[in-house]
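Read-outs: derived from the displayed coordinates by stated rules, not from any lab. Note that the structure is predicted; figures quoted are calculated from it, not measured. Cβ atoms are built from the backbone, for glycine too; each structure is taken alone.
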Structure P
Amino acid sequence: MSTVTNLNANRLLQTVARLWPGHDVELLHNRRRDRSSQELIFVPSSSAPRLLVPAGRPAAAASGLRRFSRSLSTKERALRLAGSAVLRVGAEGILADRIRITPGAVNEDSIEQHLSGVLGMEVVVGLGVGSLRANQKPILQVFDGRGRCIAYVKVGDSDLTAGLVRREGFNLSQLAEQDWRLLAIPELLHLGRWNGLELLVISALDTAIRPAGGPLLQPPLAPLDELYDRYDEGRAVLAGSEYWQGLRDTEARIDDVSERTAYGEALERIERRRGDASIRLTAWHGDFAPWNLGHRGGRLQLWDWERFATGVPAGLDRIHYVLHTSTRADGFSDHVVDTALASPYTRHPACPPEEQDLVAVLYLASLTARYLIGTQGAQGEVLRPTTRTVLDALTRHSRRLTAPAPKGATR
């Protein structure tokens, strides 16, 4: 196994041990199932894990693969459907890698027992496997007795992730007060602590297999406009806004002296050149990207609201969408970042070019702040290369930012 694979496998074992306290947990590489123990099967393997699905529950295992986002290619959708069909007929024995959970001498309530009480029915769970990152957290799929995915659970297992889980719970409760026409948002079912972990339980959105039409790089503008219109705060002078003060406050929280200096100098350039600019303040999702959204029944299904914030410049989501779609495909490099920022897909027909240039730099300032603070956590080392790239981009683009020409003047 590679170092990354070992890290992921060890983290998964530690996670499962916390979710089944008092049980013996081991990683196995064989197809023989022990019916006296509970097992979670790696899909497709422990070397390239995407999911852990419950053994002996073919309907639940099949349902675990039937989640579709806009980011999936036609091939990836076909593979999920084929894998789901194989698991549905009980052919889990073709998958060799599994985690076995065996009762110990003294067993405490497991996550499944706890969630069964929370949801008022007997449930089993599977586990999503994400890439290593600073804010990585366990995400559970919850299945009822018929194998239907009825909920997702985000598990805050560190100070950072517990804070994000609580924040998303608060955000979902606020979003639920709105009557959405174009957006479909998960329902908050439960938020609480268990076994030293913060748990957020949300409803499962029934995602469509087929993606919406149009190029992947094109962010859905109409649903974003609905979000922006609901939280519109009008226009304000940038340097006098709470948003700008928040960026300044972040500067003081950066531990690394050279990074703090570079970030502060970029903010100084922005304020000197465009601090008196009038900007529209509204909300943003905070992680608006194809893997966090789907389409069904004419509505945009949107999940992962932990970064949602209000009082921010309108348009940050468009840039985030294009940038992260581009970097997932081609890597986080200076060229990819600059190309994404110049993409026509980041622009809105109602946004003047001069304002768009300012919004792009403000987006970089917001993203850089997120990464600089994220690298200071226990798992922050995985963010270091990306953080350097984003900080360099902020430095370059803040230097290119020019003050608007006086009225009547020519350039």
Structure Q
Amino acid sequence: MSAGFLWHPEARATDAAGQEAATAAPGAGGPLMLPDRPPLVALATALGHRCFRIGAETAPSPESGPVPVFETLSGGTSGPPRRVRRRQASWTASFAVNARLFGIGPGTAGAVLGRLVHSLALYGAIELLHLGAHLHLLDGLRPDRQRLALAERRVALLYATPAQLRLICEARGPVLLELRHILVGGSKLDTGLRAALADLAPARITEFYGAAEASFITLADETTPADSVGRPYPGVELETGAQGLRIRSPYLAEGYAGPPGGAVWRDGWLHLDEIGRMEAGCLTLRGRASRMVKIADQAAFPEEIEAALLAMPGITRAAVLPRPDPKRGQVLEAAVMGDPAREDAILAALRVAFGPLKAPRRLHWQADWPALPSGKTDLAAIEARLGQGPVSSEQPANPSGRIGPDD
């Protein structure tokens, strides 16, 4: 069991309501399929067990093996969430690295904001408990109350996505003077959010690029170029090519537990459809090959344009999608949130940056923002909205899918 997850003797866990569990109570018998709520029960039952999954309780049970294993869920950005099968050692290997890099251990007060069905929240929670830290599970609180809890509990280390951090920054609340380090995963920070985080807390920010299938791939901090996703994480071999990225590391998952997804395991390497290049030891991404769009024979990557939009004044959220066009077959349009008064300036800046063919022809201003359970943009919902025409900034569309201070 040495390669499996353990509840360190000095670890503690406190949930959003202030209830505390100080030890694990692993279940007995075969594979476990656990609901993620209440989270303390899920963690206390799972840690120390040889085979488990938190979430997707109606899916087939995970298969036990000769070593401790578990299943986690992909974020669902490019389709329904997939069940990903892992050895527990694929995560404990990075726990040891992060303990050294970030000083995680007994006495560290750390927090996660999301539900344990999301791999970032599950990873952060298990890492903190395995290394003997004090875990604070803040799922279920509104962003303003999460911000207050981070301050009152004197949290020093936070695992979060940009979407979660944006809501924390937009919520009213105290400056988080005790917050010293933020580990960011899920997508890249834009310049506006980075500035807001500087006002939120005197925290060092480390961004990591990864995937549910790969775990850590690269790390970015104040020493890496702003447009890159950073240097390879310790122990990661990384190659780029016309078909996407190729990764080999001790942190890879074994495969999908069920229908195949977008990644492919072959000859000891994991192949992802992310297109990027290495420059001076750092990885810069253009976007997913599966989202690449051809416009008059020119390749356009929506993620590049989304990043540019989020760096512009007046934009807080952005998604770029292709739309049918009688002359060119398709063109790009963007759904955005922010200040509609800046539309002309934004469109002009996009034409300068990307040229008249690739620049979005139209901005669709949204009053709310549809999101997946992982916090990432729900591109299918955005595409459905664009198919219905522009959404007025005064008339919310699909309120049940909104991200806002009451969620």
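Brief remarks follow.
- Structure from which 37 was derived, percent of Cα pairs over 33 Å apart, options P, Q: P
- At a computed 1.5 (distance in nm of label points 7 Å out along Cα→Cβ at positions 172 and 316), which of P, Q: Q
- Entry that produces -13000 once helix-only ellipticity at 222 nm (-39500 (n - 2.57) for each DSSP H run of 4 or more, over all residues; to 500) is calculated, selected from P, Q: P
- Ranked by mean count of other Cβ atoms within 10 Å over residues 60-67, structures P, Q are topped by P, which has the highest value.
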